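Q: Alright, structures below, take your time with them.
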Structure 1
Amino acid sequence: MALRNLVLEGDPLLRKTSRPVEEITPRIIKLLDDMADTMYFEGRGIGIAAPQVGVLRRVFIVDVGDEHGLIEFINPEILEASGSQIDNEGCLSVPGKTCEVERPSHIKVKALDRNGNEFELEADDLLARCICHENDHLNGILFIDKSVDGKIYKTESSED
């Protein structure tokens with residue numbers, strides 16, 4: 001198990017645009033594995049993007065606990081988005097804060113897997129929300145930027 005340190009809100013790295021992965025190397029495979037270890041550690045999250053662990057590459061993973069299990073995305077591209085859903089979001093890089101965010105209720109995304117194979121996935125509801133949230137990280141966007149009413153809430157576990 002290899003845990004990586006989380007990059008937290010306020011670090012300028014989270015506001016940068018990630019670069020595409022040109023070649024899937026052993027370093028990228030290790031990054032994917034470490035990201036999964038970090039995300040699953042103490043059941044902390046359902047998604048994590050490479051910038052959240054200090055790597056500006058277009059890579060993220062999600063696992064919303066459905067039949068898909070862990071899904072790895074390299075160089076993802078959202079091809080279609082439709083519908084609308086508003087729900088509460090949080091983030092490993094923005095601990096102790098939540099807000100209501102509007103996202104598409106259905107998306108179609110394409111990406112590469114760890115073996116370099118391109119795949120397409122249609123996702124609804126929570127999975128669509130999670131993919132959009134993580135994809136935003138690759139473009140330097142945080143969920144708090146998208147608060148529907150401008151309000152950011154502190155959770156009970158917040159220490160600030």
Structure 2
Amino acid sequence: MRILQKLADFCASLAGVLLTIITLITCSSLIGRNTVGVTLVGDFELTGIVAGAAISLFLPWCQVRRSNIIVDFFTAKLAESTNSKLDRLGAFLLFCVMGLLMWRVTIGGLNAYRSGSVTMLLNFPEWTVYAVMVPAFGLTAAIAFMQAIFGFEEVSK
């Protein structure tokens with residue numbers, strides 16, 4: 001689990017760097033547009049691309065730290081052992097969903113690659129976003145699977 005935790009930390013750091021870069025690009029474009037009338041062409045395309053990649057890169061980190069939204073309204077008064085079993089079931093269901101997403105995103109990425117699909121203004125290849133998302137979904141699935149099988153160990157924050 002330590003290796004998965006380190007990979008999740010790396011993914012989250014990468015996502016943070018990507019979001020910082022896209023924030024700086026967006027700020028430069030807005031400042032340029034509002035001061036000298038010059039903007040960066042395709043800044044909104046880059047924002048969409050980076051945001052999609054970053055969201056998927058944050059998923060493993062959220063799962064390894066159990067930071068996803070948990071609605072425990074109905075289970076708050078249940079025994080700890082029951083809640084533990086339900087948490088493991090939830091982790092297994094997340095494993096299944098992430099596996100399904102990984103499979104479908106892989107197919108989408110391959111189709112985007114084969115068709116040469118690019119963004120409208122920058123001609124940025126769309127398959128690259130899929131290529132970032134697939135490993136992130138796979139890592140999230142692996143973490144969820146390990147949590148479903150072995151339980152949830154405390155992770156230092």
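Every read-out reported here was derived from the displayed coordinates using simple, explicitly stated rules and does not represent laboratory data. All values derive from a computational prediction rather than experimental measurement. Cβ atoms are built from the backbone, for glycine too; each structure is taken alone.
Q: If Cα extents along the principal axes in Å comes out at 41, 35, 29 when worked out from the coordinates, which of 1, 2 was used?
A: Corresponding structure: 1.
Q: Going by Kirkwood radius over Cα pairs in Å, for residues 87-134 alone, which of structures 1, 2 comes out largest?
A: Structure 1 comes out on top.
Q: 1, 2: which one has P(r) over Cα pairs in 5 Å bins from 0, in percent, for residues 31-78 alone, as calculated, at 5, 23, 35, 24, 11, 3?
A: 1
Q: Where does the value 2.9 come from, among 1, 2, when distance in nm of label points 7 Å out along Cα→Cβ at positions 47 and 127 is the thing being computed?
A: This value belongs to structure 2.
Q: Now a separate question. Supply the structure label, taken from 1, 2, corresponding to distance in nm of label points 7 Å out along Cα→Cβ at positions 95 and 119 with the calculated value 3.1.
A: For distance in nm of label points 7 Å out along Cα→Cβ at positions 95 and 119, the value 3.1 is produced by structure 1.
Q: For distance in nm of label points 7 Å out along Cα→Cβ at positions 23 and 111, the calculated result is 2.3, so let me know which of 1, 2 that is.
A: Attributed to the structure labelled 1.
Q: Out of 1, 2, which one gives -26500 for helix-only ellipticity at 222 nm (-39500 (n - 2.57) for each DSSP H run of 4 or more, over all residues; to 500) as computed from the coordinates? Intermediate results must be reported in sequence, preceding the final value.
A: Values: 1: -5500; 2: -26500.
Going through each structure in turn, the value belongs to 2.
Q: For mean count of other Cβ atoms within 10 Å over residues 7-14, which of 1, 2 scores largest?
A: 2
Q: Now for a separate question. Please compute relative contact order in percent (Cα under 8 Å, 6 or more apart) for structures 1, 2 and give me the label with the greatest value.
A: Largest value of relative contact order in percent (Cα under 8 Å, 6 or more apart): 2.
Q: OK, next. Taking FRET efficiency 1/(1 + (r/R0)^6) of positions 39 and 55 (r between Cβ atoms, R0 = 25 Å, to 0.05) from the coordinates of each of 1, 2, which one would give 0.95?
A: Traced to structure 1.
Q: Compute FRET efficiency 1/(1 + (r/R0)^6) of positions 15 and 63 (r between Cβ atoms, R0 = 25 Å, to 0.05) for each of 1, 2 and report the one that scores greatest.
A: Largest one: structure 2.
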